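Engineer: Next up, some structures in structure tokens.
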Structure P
Amino acid sequence: MTDRLLLNPLVTFDTPLGFTPEPTNEPEFLRQWFRQSMEQCRSLTLQLFESIDREMLCCYAHPDFSPIGWHLGHIGYTEALWVLEHLAQQSLPCPELRRLYAQDGLPKRDRVHLPDLPNILAYLQTIRDRVFDYLDQTPITDQARIWHFLLQHESQHCETIAIILALQGQGFRSRPPLTAASSLSPQQVTIPASPFAMGLDGPQAIDNESPRHWVDLPDYSIDAYPVTQGQYRVFIESGGYQRSEFWHPDGWQWLQTQAQTAPIAQPRYWVDDPAYDGHPVCGVSWYEADAYARLTGQRLPTEAEWEKAASWDGGEGDSRSFPWGEAWPTGDRANHSHHFANTTPVNQFQASQSAGGCVDLLGNVWEWTSSWFDGYGGFEPFPYRGYSQAYFDQAHRVLKGGSWATRPWAMRNSFRNWYHPWVREIFAGFRCVRDR
């Protein structure tokens with residue numbers, strides 16, 4: 001078993017977002033790569049705040065999400081914490097802001113008293129200047145994992161910012177003038193029985209992706225595409241939200257509880273227009289995805305089944321890093337990085353299918369799996385014990401794949417996302433499986 005993606009490739013932007021793979025561990029190249037990547041990631045971050053007023057900056061839009069201004073400050077604080085304080089052994093800029101921006105500092109509802117945007121941006125720039133000064137002389141090869149972590153940390157928080165903006169009626173652009181083919185064929189593909197390498201080792205890996213290990217699965221059939229709005233419309237019109245026999249008991253109880261205040265009868269980001277029936281359903285909880293699968297006589301894939309469908313190379317070789325191979329995600333391979341700022345038809349990137357024949361596995365919408373989030377055998381926490389391990393509580397389901405707001409630094413076959421099964425504010429959909 002070889003380690004893939006030990007290093008992300010050198011970033012060279014084209015239109016749309018594009019990259020040229022040149023993996024190497026040479027220190028000067030690493031410094032150049034991290035500087036470029038962090039600058040480009042930050043540029044994408046700042047674009048999210050171009051039209052933000054004070055009210056939106058500090059708005060506590062949902063109990064599960066801090067204000068977007070807090071996320072912006074937290075990105076800078078976390079960079080300072082791990083590079084300046086932990087690696088460089090320096091004091092933090094603006095130490096009075098530690099309690100405000102620390103993950104464990106204040107409850108989400110109390111994070112609304114924020115500096116204004118120019119002051120937050122100045123805070124980020126002060127930190128970034130000192131971080132890049134340290135980057136010029138750090139033993140970067142030995143520290144690569146923490147720098148990868150920070151890139152992915154910023155990417156993940158910016159996707160959360162996109163979710164919060166969507167909850168405030170912002171962030172989504174009008175649906176692009178793209179339509180799917182009238183029929184999606186084949187509807188399912190068969191993944192044959194064979195072992196495959198699951199997870200990721202090396203400095204790019206988030207702690208919950210490691211260690212890489214072999215998994216042997218029987219053959220199964222999986223949807224070639226994520227479930228579309230057109231398919232989900234049948235679930236709605238057949239009374240799926242009113243028929244308890246298709247719901248997990250916890251899901252039915254959740255649905256009835258919601259009905260007392262804000263009844264749920266369609267996905268969170270539903271567009272009631274048949275012109276968009278070829279787009280993936282977006283904004284469903286795990287409970288809704290599970291109910292749809294049950295009504296259609298199917299089930300949600302396990303995490304291993306999803307990852308094998310994405311990474312199996314078509315033979316008995318090693319697993320792929322991306323469904324299409326080892327080439328870095330670009331704007332012509334997947335819908336990501338706000339390029340469309342919305343979903344696209346599930347067959348928009350037909351040429352990027354996996355060896356098994358699945359399409360749209362990365363980007364567009366996250367995909368729920370049936371698996372509980374847990375550590376792999378031999379799990380070791382990084383960079384601190386609570387980052388992933390605190391969520392190994394049999395209360396969070398795994399999602400795979402990424403969404404239209406996911407950045408390429410946090411998008412690959414092995415990447416794992418996790419949420420409570422009732423959360424429907426994220427850009428999530430799903431695909432189904434049949435046992436052979």
Structure Q
Amino acid sequence: MSTIKSVVKRNGATVPFNPDRITNAIYRAAVEMGGRDRAQAERLSAQVVQILETRAASGYVPTVEEIQDVVEKVLIENGHARTAKAYILYRAERARLRQEHTGQMPRDSENIPWSKLWHALDWAVERGVNTLAGLNARIARGEFSQIVQEAEAMYAEEIKNAAALILDRRAELKVVIITGPSSSGKTTTTIKVGERLKRAGLNLVTLNVDNYFFDLELHPKDEFGDYDFETPHALDLALINQHLARLIAGEEVRIPFYDMKTGKRFLDRTPMKLQANDIILIDSLHGLFPAMTQDVAAAQKFKLYLEPLLQMKGPNGDYVRWTDLRLIRRMLRDAVHRAYDPRRTLLHWHYVRSSEMRNIIPRINATDCIVNTGMAFELPLYRPRLLDQFARWEEELRGDPLREDAFTRATRVHALLRAVTPVEDDAPVPPDSVLREFIGGSVYEY
């Protein structure tokens with residue numbers, strides 16, 4: 001039992017000291033470097049705690065920064081320089097994000113697809129849905145079905161253009177990667193693009209990278225027991241890359257199988273070999289992560305990126321955040337398809353966002369095509385489904401220093417949904433809509 005009982009967060013709040021958080025931070029950094037020895041992380045964490053306790057006077061309360069400084073020292077002194085580097089880089093990235101959120105520095109404009117945003121904004125302005133007030137006015141005039149039709153037509157055109165770009169390179173392509181952050185609509189878009197390519201004569205073979213997850217017990221987790229599936233290092237990236245290279249070379253490989261119920265992976269299960277006209281299709285959160293496809297030539301890869309690039313100003317004059325749209329989508333999808341408590345999705349979202357900002361968003365402009373999956377009609381459908389829950393979560397999380405991120409998101413989304421005119425009937429939404437991936441009722445199987 002540690003003699004240190006509390007720690008001071010960066011915002012000045014005092015919270016209970018939990019040594020498991022140190023262990024988890026060290027283990028997370030080790031995983032990024034390819035290590036999976038949790039017992040080693042526990043031993044190093046114990047050294048950190050011991051150093052802190054030797055410094056402790058009566059009533060000593062260390063700060064988060066002090067603890068992190070000691071972690072770096074212990075890692076380096078024990079010969080774990082690569083793990084220390086990963087830890088330092090993660091710490092620096094978190095500091096940069098905090099500065100952005102507090103307005104102390106500008107957001108990185110290199111990660112913003114400006115041309116795509118301009119077209120999305122132009123589309124919204126022409127239809128009077130570039131503000132929440134404009135959307136509400138059209139709903140009041142009985143035009144919800146028309147908005148659905150307009151948005152679906154826009155998305156269909158995006159799919160058509162993406163498929164055309166792929167077909168232009170059909171002679172050299174071996175892998176089509178459809179990627180984007182969580183709940184950006186990858187599954188439906190993958191199906192729709194695949195349908196168009198198949199009609200054009202391309203034979204698409206899906207490689208399900210979910211089967212390459214490491215065993216659940218090897219994943220990093222936090223002090224609440226929440227496993228982090230969002231990091232690309234939850235996947236066996238080296239094996240994916242090796243299998244892709246061998247498949248393209250004409251060899252047969254045996255794909256592993258991952259049992260989601262038990263959290264166990266079984267190697268060498270399903271044989272796979274490409275035929276002359278086959279193209280590998282990958283739908284993956286981390287399809288742009290270099291290690292996944294590093295041995296596949298750039299000319300052989302087509303990278304399609306998805307994001308709900310909704311251009312709509314909310315009640316406070318700020319644009320609706322895409323991450324909030326995707327948070328809502330994931331809550332609904334997980335509840336419909338996975339019987340997953342939406343509150344847990346909210347509490348887990350800091351993992352999602354952290355991984356996105358480090359591993360996905362910075363690569364948005366290194367893609368061959370960007371598809372906008374944002375629908376101008378989605379917020380009115382979300383209000384009756386989740387407004388009351390967000391109101392409850394806002395009150396439940398208020399004042400909890402360990403759940404600041406979840407409280408901030410709950411407060412912001414609650415205010416947004418409260419300002420939307422609700423639409424109960426989703427009948428106008430077609431059964432093959434990308435939104436059906438989240439609200440249910442799709443013709444596709446997910």
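Only the coordinates and a few stated rules stand behind these numbers; no lab work does. Predicted, not measured: the structure shown is a model, and the values here were computed from it. Cβ atoms are built from the backbone, for glycine too; each structure is taken alone.
Engineer: For which of the structures P, Q does the calculation of helix-only ellipticity at 222 nm (-39500 (n - 2.57) for each DSSP H run of 4 or more, over all residues; to 500) return -9500?
Structural biologist: On the way: P: -9500; Q: -15500.
Structure P accounts for this read-out.
Engineer: One of P, Q was used to compute mean count of other Cβ atoms within 10 Å over residues 159-166, and the answer was 22.6. Which one was it? Don't skip to the answer; put the middle values down first.
Structural biologist: On the way: P: 22.6; Q: 16.8.
Corresponding structure: P.
Engineer: Also: Of the structures labelled P, Q, which one yields 2.7 when distance in nm of label points 7 Å out along Cα→Cβ at positions 63 and 295 is computed from its coordinates?
Structural biologist: Numbers: P: 2.7; Q: 4.8.
This figure was derived from P.
Engineer: Turning to a different aspect of this structure: Given a value of 0.90 for FRET efficiency 1/(1 + (r/R0)^6) of positions 167 and 263 (r between Cβ atoms, R0 = 25 Å, to 0.05), calculated from one of P, Q, which structure does it belong to?
Structural biologist: Numbers: P: 0.90; Q: 0.05.
It was calculated from structure P.
Engineer: Which of P, Q yields 30, 23, 20 for semi-axes √(5λ) of the Cα gyration tensor in Å, for residues 143-350 alone, as computed? Kindly include the intermediate steps, with their values, before the conclusion.
Structural biologist: Working: P: 30, 23, 20; Q: 30, 26, 14.
Answer for the origin of the read-out: P.
Engineer: Let me ask another. Quick one: Cα extents along the principal axes in Å, for residues 231-302 alone came out at 37, 26, 17 when computed from one of P, Q, so which one is it? Intermediate results must be reported in sequence, preceding the final value.
Structural biologist: On the way: P: 33, 31, 22; Q: 37, 26, 17.
It traces back to Q.
Engineer: Where is Rg/Rh (Cα atoms, Kirkwood Rh) largest, in which of P, Q?
Structural biologist: The structure with the largest value is Q.
Engineer: Can you tell which of P, Q yields 2.7 when distance in nm of label points 7 Å out along Cα→Cβ at positions 71 and 311 is derived from it?
Structural biologist: On the way: P: 2.7; Q: 4.0.
Among P, Q, the structure yielding 2.7 for distance in nm of label points 7 Å out along Cα→Cβ at positions 71 and 311 is P.
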